[in-house]
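Got some structures for you, see below.
Values in this text are rule-based calculations from the coordinates and carry no lab data. Quick caveat: nothing in here was measured; it's all calculated off a predicted structure. Cβ atoms are built from the backbone, for glycine too; each structure is taken alone.
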Structure 1
Amino acid sequence: MIDTPEKLFKYMKENFKFGFYSSLDNKIHIRNKLDKINNIEKDYEYKKLLFSSYELQSFYKLLDTKCGTCFDQVMFARKWFIDHNYKIYLYYCTFHNHVFLVYKDNNKYCYFDTTLDKVTKIVKKNSLNEIKKYYKKIQPFNSNIEFKLYRFYSLKENTSFYDIIYKITKDKDFVIKERNEINKELKELEEKIKLS
């Protein structure tokens, strides 16, 4: 029985893979880390399909597929925390379009993120501000890079990737910028594939 946040974290880390379910081909697509050979074609196909066909899974769909993005996994955890009467905070980060959950337990704010490899346990801090600093510290980039964190409350299942970003940020220009940057990255990958 999953009756504590720690048991939920362990269950999700051990049973869910990072990837997405595509309704276009009814398949699960798992994000593999790029190996030293740098498999550009697989990365290109994964990203192309993700940004064109991703839809947020329901709690029960994720239980079935056992594969989801940070959006899917956070919404799965959200349901568990609400069902167990925890106060929660959901955050979207503009860098790498990542989401994570924070819950409050015994006057501590607890960072709950099952999709980042370097996060191996629930991290407890004294404030939301400390959680935000921790999140910035664990990012694989120079800490001087600016990004925004948006708090949000819920997302509807079957919502597309870009619609999720718009629902959270309410910033159409940001969504257009993100779409353009992703399309640019896909074109660059396409060019690398042609040259190889």
Structure 2
Amino acid sequence: MSAIIDIILSLAVRGAIAVAVLNVTIALQSKLSEKTAQANEFGLVTTVSRILREDLDKTGYNMGAPPYLTIATKDTIEVCYKADPPPAYPAGSPTRTKFYAGSASEMASTTNPRDRILYKAVNGGPPSVVAKGLDSLRFRYYDATGTQTAVLGNIRSFSVYLVMAMGEKVNGIYPAAEWSQRFFPYGMK
């Protein structure tokens, strides 16, 4: 009789250990999914920030007098610069590069209500998609003294704040990554 009790207790202990191991495995897998999604967003932010820096650093290059920006709103910027020597455009004509956020309705297929697309248009041409999953985009503009300004001709520096987030929740949240930078383009001095 005691052997049967030992066998039953042994099976109960083994079952408890198996349940504990299963719970730990599930918790680790959930955390791994969250961290993987976060890492993907950091990679996306890194790529998007490189694309933005490529054009925004050139603002005002070879332009002479202001304005170096033709559009300056909280979620749209259009910068001007002249390439030296431009292979695709006539010599001396400025390149105008516009970055802007699309509307949330364009990303209706995701569950994130703030999900948008970041667009780039060059010289008034058709926009191309820089990234999907834009959660927030904000530009701020500053004059030579560092005071915020909305006057295009007075802008000498600007800052960008960008948040990219997944379109679907992972463990109840939208994994996100952010990037911000203040630009002091040499051509705008």
Report summary line: Across 1, 2, distance in nm of label points 7 Å out along Cα→Cβ at positions 131 and 147 reaches its greatest value in structure 2
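I have 10.0 for mean count of other Cβ atoms within 10 Å over residues 19-26, calculated from one of the structures 1, 2. Which structure is it? Spell out each step's value before the answer.
Numbers: 1: 15.2; 2: 10.0.
Derived from 2, not from the others.
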Report task. Check the numbers for mean count of other Cβ atoms within 10 Å over residues 3-10 across 1, 2 and tell me which is largest. Result -> 1
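On mean count of other Cβ atoms within 10 Å over residues 99-106, which of the structures labelled 1, 2 is highest?
Working: 1: 18.6; 2: 15.8.
When mean count of other Cβ atoms within 10 Å over residues 99-106 is computed for each of 1, 2, structure 1 gives the biggest number.
As an exercise: Rg and Dmax of the Cα atoms in Å, calculated from one structure in 1, 2, equals 25.8, 99. Which structure is it?
On the way: 1: 17.1, 56; 2: 25.8, 99.
Going label by label, the one that fits is 2.
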Query raised in the report: Out of 1, 2, which one gives -11000 for helix-only ellipticity at 222 nm (-39500 (n - 2.57) for each DSSP H run of 4 or more, over all residues; to 500) as computed from the coordinates?
Result: 2
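Out of 1, 2, which one gives 10.0 for mean count of other Cβ atoms within 10 Å over residues 11-18 as computed from the coordinates? Please list the in-between numbers first.
On the way: 1: 15.1; 2: 10.0.
Corresponding structure: 2.
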